[in-house]
Structure P
């Protein structure tokens, strides 16, 4: 990204499940962090859902082609597919997903009148929302629904960048102190 996030991240790693369209994002300070994120994510998904990841498709970037990652894929029985350099169409699913998340995130930042340093929060919120939107590619179900076998609740959803109030616990305030302080809504806690 052009600017570091508030947390110091410079890169967005986006993993897309081709069957459901479900996305998982990781904000990284260095590209070298990709390897641990990928390994952890694959192991967690396989354990949580009891299914094996069959293949991983990526561009030929150095951080996706380490010997350690190749060995991990081999140990896990995962086929590694590397796309043709500079031919983004050969990795269409991921490239389209990245474009969608950046477009949604940019729109959210603009609408909220927030600085670019909030790009990570905007991207993660865009991923969260997109996973809960119906898609014609999967019979108008949501990616969340395909993965978790239940419709997602959207009752808790709010507009990115809207005003929020953070309650100050009773134990931490005096009689005449305000009960809450103003804040800005920057996204959701993703539990997976």
Structure Q
């Protein structure tokens, strides 16, 4: 690389980023809703695990688990917007990381009513946490749309990973579930 190109590159790196000239705009509404599940390890692991677990299921459970999670999470978010606080929400979220990770690691296939009930309970805890953390001056509807879309994307990513990997990679999915369960233990201990 020539000296001239090096100086241009250095100047570019040292110049202020205009996109960051007025911070705070990305912390409201839709962007905040999208970022919330993606930037919290507990939310990210649980929601990705739902997609992994759904892909390990058969029949209606493949769609029922992620749809149940999104619906119950949205209900929890609405409760959180109204200020409803349930005890042990954070513990429930950490427990969801552990339990969903174990479900993936063991590739369990419980009866559909049990699987959806457990999924809904965990999703409600995640939703209440989302709702209670609504940024000031944000539109609750835009924020909800953001966390619903991000959650659905995490479910879809987990599902796609399992469905499109060769069958020989199935043990790796179980290892990912075990790692998630380990993170759940760490979150519960912390």
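One table, with the values for the structure above:
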| quantity | calculated |
| --- | --- |
| Origin of the value 2.7, where distance in nm of label points 7 Å out along Cα→Cβ at positions 77 and 117 was derived from one of P, Q | Q |
| Given -10500 for helix-only ellipticity at 222 nm (-39500 (n - 2.57) for each DSSP H run of 4 or more, over all residues; to 500), calculated: source structure among P, Q | P |
| Structure with the greatest value (metric relative contact order in percent (Cα under 8 Å, 6 or more apart), set P, Q) | Q |
| For mean projected area of the Cα convex hull in nm² computed as 14.5, the structure of P, Q it came from | Q |
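Any read-out appearing in this document is the output of simple, stated calculations on the displayed coordinates, not a laboratory observation. What you are looking at is a predicted structure, and each value in this text was computed from that prediction instead of being measured. Cβ atoms are built from the backbone, for glycine too; each structure is taken alone.
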